[in-house]
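Alright, structures below, take your time with them.
Quick note: the coordinates plus some simple rules give every number you see, no bench work behind them. Here the structure is a predicted model, which means the values were calculated and not measured. Cβ atoms are built from the backbone, for glycine too; each structure is taken alone.
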Structure P
Amino acid sequence: MKSIYIHIPFCKNICSYCDFCKMLYTSRDAKRYLAALKNEVEEYYLNEPVKAIYIGGGTPSILDLEELEYLFQILETLKKREDCEITYECNPDDINDELIKLLKINGINRISIGVQSFDLDKLKFMERISIYEDIKNKMELIKENGIENISLDLMYAIPGETLETLKKDVKKFLKLNPEHISTYSLIIENNTKIKIKGYQNINEDLEAEMYNYICKKLKSKGYIHYEISNFSKDGYFSKNNLTYWNNKEYYGFGLGASGYINGFRYENTKNIDAYCNGEYRKNEELLSKQELMEYELMLGLRKTRGINLQEFFDKYEVNVQEIFPVKPLIKNKDLIYKNGYIFINPDKLYLMNEILLKLI
């Protein structure tokens with residue numbers, strides 16, 4: 001399974017918590033950026049059929065109609081399998097009938113909406129706007145235009161947030177009945193507005209309680225917890241994200257994008273002038289067998305089903321327990337072995353990073 005991530009770095013405004021590669025939108029920058037994106041694709045894409053394309057940002061939906069048409073010309077050059085899932089990230093404000101019709105006729109079959117929350121205090125903190133009735137109407141508009149797969153983003157662990165606040169948010173998300181929900185606990189990153197203002201992460205015990213509540217509540221409503229932060233209805237797992245977690249190769253095109261092709265992991269420059277001058281790659285590294293196995297472990301254990309030991313052996317010609325201290329972690333119940341898989345104990349999913357540190 002190969003997939004392609006395409007980064008659109010432009011935004012109308014910069015959210016307080018965001019440390020992604022982004023900048024304020026100008027038509028001039030967007031047009032020269034898309035021309036450079038076309039050149040990057042032509043230079044590096046090897047014409048393999050792909051199973052997933054994800055257009056993220058930034059805010060892809062900020063592009064005007066002329067810019068969108070140019071982006072779709074680039075997409076047209078990519079070979080897509082018949083079942084290719086093509087996701088387009090949208091800001092709620094940008095969704096309208098004209099945009100959705102244009103996305104639909106150009107092959108987009110999955111929409112990801114950055115809702116984050118419906119709580120006014122949380123939204124103010126994040127410098128975002130999401131109104132429940134507006135999101136509901138726009139989801140109906142998307143489905144009326146024949147796009148049946150909608151994912152919503154939910155953010156939690158915001159300073160000042162209580163468990164009751166989160167419960168109200170989750171209730172509204174479930175009422176909207178999306179096919180997929182991605183959840184993110186707030187991480188206060190360097191060079192963000194909230195880091196500069198001196199905000200601190202919430203109490204770890206409360207954050208864990210919030211995470212456990214989300215898991216229990218979404219699973220009780222029929223959502224499958226298929227990855228540590230992602231939930232979906234049956235048949236709606238994100239194909240693009242599964243490429244990463246299955247440690248399969250993928251292209252990353254655009255400013256600040258990263259990829260993994262032919263054994264090389266690479267990262268693109270975050271300097272738009274350099275990018276538009278054709279200086280795409282910032283660094284590129286050929287991974288050793290040991291590094292490949294470490295990635296396999298770190299990414300595979302994000303999935304709730306975990307890692308198939310026979311598949312690991314077939315891929316690397318070595319038993320995973322010969323390389324990593326798996327058995328002690330099974331003994332202390334950090335990991336569970338069942339039906340040929342090892343996976344993180346569901347009761348300890350929230351401690352995933354600590355468990356991975358013990359392994360690697």
Structure Q
Amino acid sequence: MSETTDIQAVNEANALAETARQTVVGWQGVRCTLPPDWNVTGFSMERESGYLRIDAPSDSTLTVQIRWTDAGAPDVKTPYYFLARKVRRMLHRPEPKQPAVDLKANLDKFLKEIAKQSKKSKERLDAHSKPERVEREDEKRRSINFNWTGAGKGQGKIWHCQICNRVLVAQVVGMGKDINAIPGIASRLFQSLEDHAEDGFDLWALYDLQAGIPDGFRLESQKLLSGYLHLSFQRGAERIVIDRWGLANITLKKFTTAEWFANHSLVNLKPMQKRDETAESGHEITRYSGKLSLLSRLQAIRQAKLSLRNMPTRFEGGVWHCPESNKMYAIQIWRQTRAEKIWEEVLSRCVCH
């Protein structure tokens with residue numbers, strides 16, 4: 001084998017290794033891919049209007065900032081707005097047609113906020129934007145690219161998506177020694193950034209957890225600790241809970257995976273049918289399924305703030321150990337009888353290594 005071929009093989013191997021370690025982020029329908037070891041440092045719980053902040057590793061000043069709003073939502077939401085929207089959903093009526101979104105006005109408003117921050121640092125903001133253009137063949141997204149210098153430097157994009165009716169602003173910001181890296185990061189961000197699910201499943205990904213949840217479910221609670229991640233979703237009274245524990249090798253010295261799950265399950269597992277199966281990942285899963293007791297159904301209604309919509313009658317849950325990541329994962333689902341494939345769908349989209 002020639003020296004040139006050896007170098008090419010090494011470069012290809014390094015590229016594959018970096019792809020495997022890339023940072024995948026998914027939150028509230030927004031998802032993107034960044035270089036390895038970037039970390040989510042800020043997020044909102046709201047679906048309609050929210051934000052994400054993702055910081056570069058080490059002592060870098062680079063950060064990715066993503067904000068989104070519902071283009072159809074008014075600036076001030078009155079009780080009538082929420083009531084009318086709920087009635088339309090109950091009657092399966094379409095949302096009223098909204099006027100065209102003024103992207104330039106939205107961008108000017110955003111840049112004014114940056115100008116205020118620059119003024120506090122006694123820096124003058126110098127901002128430039130390109131003409132508005134239509135992206136993609138389906139013509140469902142209009143966008144404007146922009147950049148600015150002031151208290152640092154930023155390169156970003158604002159767009160309106162007709163499919164999910166979101167206005168999204170994303171930018172890469174840096175200072176000093178890091179500003180030369182901004183264009184490369186911005187290119188990678190904009191190529192991968194999406195604002196809604198394509199297959200009916202939202203990607204929820206942060207801190208090396210990746211899970212696909214049906215987009216009708218909404219995030220109800222979260223715990224994001226160094227050794228423990230917990231995400232709980234609801235669709236009416238239906239519920240999906242995903243847990244991930246670190247340092248599994250220490251835990252498994254005292255407990256089996258089944259014993260650990262029994263101690264942390266949100267239902268009584270004794271009446272449930274138990275079986276072992278192998279997932280597509282190759283991991284052995286201890287799985288439980290069965291009818292929900294009356295008490296569990298009442299708890300589900302209380303958890304859903306007395307909503308009777310999508311009343312669950314079945315429970316499915318499972319736990320597995322991932323030696324490659326030294327973590328344990330558990331999925332618990334409260335579902336209607338007809339939603340019989342939801343366990344397999346969620347499990348197949350849960351990436352543990």
**Request:** Identify which of structures P, Q gives the largest calculated value of distance in nm of label points 7 Å out along Cα→Cβ at positions 69 and 133.
**Result:** P
**Prompt:** For which of P, Q does P(r) over Cα pairs in 10 Å bins from 0, in percent, calculated from the coordinates, equal 5, 20, 27, 24, 16, 7, 1, 0?
**Reply:** Q
**At a computed 14.5 (mean count of other Cβ atoms within 10 Å over residues 21-28), which of P, Q** = P
**Message:** Of the structures labelled P, Q, one was used to calculate FRET efficiency 1/(1 + (r/R0)^6) of positions 101 and 213 (r between Cβ atoms, R0 = 25 Å, to 0.05), giving 0.35. Name it.
**Reply:** Q
**Asked** Of the structures labelled P, Q, which one yields 0.35 when FRET efficiency 1/(1 + (r/R0)^6) of positions 53 and 261 (r between Cβ atoms, R0 = 30 Å, to 0.05) is computed from its coordinates?
**Response** Q
**Prompt:** Given that helix-only ellipticity at 222 nm (-39500 (n - 2.57) for each DSSP H run of 4 or more, over all residues; to 500), derived from a single structure, equals -7500, which label among P, Q identifies that structure?
**Reply:** Q
